[in-house]
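None of the figures in this text is laboratory data; all of them are computed from the coordinates on show. Note that the coordinates shown come from a computational prediction; the quantities given were computed from them, not determined experimentally. Cβ atoms are built from the backbone, for glycine too; each structure is taken alone.
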Structure I
Amino acid sequence: MSEETDDAPYSGRIVGNEHRFAVRIYYEDTDAGGVVYHARYLGFFERARFDMLTRVGIDFLATLAADGSAYVVAEAELKYRAPARLGDALTVVSSVGRIRSAGVVVHQRVMRNDQVVVEGRVAVVFVGPDGRPRRQPEAWITAFEAISGGAEARR
């Protein structure tokens, strides 16, 4: 491995129609009992979505810098299935759901081996600098369709 990539941040991987992002649970993620604090899962979901977008070629950081347009979370739904604990090695598995002209729904689950710890659905909307929804770039819609596996219909 070259020196240039040795210190590169971890960036998950695409497997079939899913993005897989590994997470280890540290003290900062847990409550006094060593169980992952419920709100931390939203942070894990966010890291995985950010990475998934980057991995499929969506350069939302350049768009944000160029004209102030960005994705924002419009809705989040989580279902807690089992506790995760200090030291656990988990995987956030993300897949594209409904693709719309101004956003996308991402289905996400946190796994410990084959056990679902948390599952959720996050709807993100592309907004302009004024905060109003706007059409996301066509190339981004195409990128979502390419990894969606023909999931839910585009609308």
Structure II
Amino acid sequence: MSTNYEIDNLDKSILAALTENARVAYAELAKKFAVSAGTIHVRIEKMKQAGIIEGTKVVLNEKALGYDVCCFIGINLKHAKDYRDTIEKLQELDEVVEAYYTTGNYSIFIKLMTRSIDHLQMTLINKVQAIEAIQSTETLISLQNPINRDVLP
């Protein structure tokens, strides 16, 4: 992976277009940016090799799948040495969709998606707070996600 690849305006435009629709055809991008499809292909491959593009993914609608409750949980560990083991245990929980090692009030900050408040309560009591290394938690329930975007290239 090359770390010194510098993106230019064409790369930024390609990234913006791919962020909107990762399945867009190279020929369509070429036409839009007045370059050849080969140029688009080469640029995308170079950005992949540089680690700028790590892959593509399908974006799921959690609510349509029945996940109505989104919450964030700040976790305090009993001992800092328990971090890796705790992350491994959290990784096993389907409800945990994101985890961050943080500074500030918490050792770990996680995002959970559950089907209901009852499901959240069960997950907290029987799964998250049952992890021996966790000293305490603080739960914040999300009411809305008005901003949800990728970083700009």
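Have a look at I, II and say which one yields -9500 for helix-only ellipticity at 222 nm (-39500 (n - 2.57) for each DSSP H run of 4 or more, over all residues; to 500), as calculated. Spell out each step's value before the answer.
Values: I: -7500; II: -9500.
Derived from II, not from the others.
By the measure distance in nm of label points 7 Å out along Cα→Cβ at positions 18 and 114, tell me the structure among I, II with the highest figure.
II
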Discussion item. Ranked on mean count of other Cβ atoms within 10 Å over residues 26-33, which label among I, II comes first with the largest value?
Written reply: II
Fill in: Entry that produces 57, 34, 18 once Cα extents along the principal axes in Å, for residues 10-97 alone is calculated, selected from I, II
II
Fill in: If log10 I(q)/I(0) by the Debye sum over Cα atoms at q = 0.13, 0.15 Å⁻¹ is computed and equals -0.78, -0.89, the structure in I, II
II
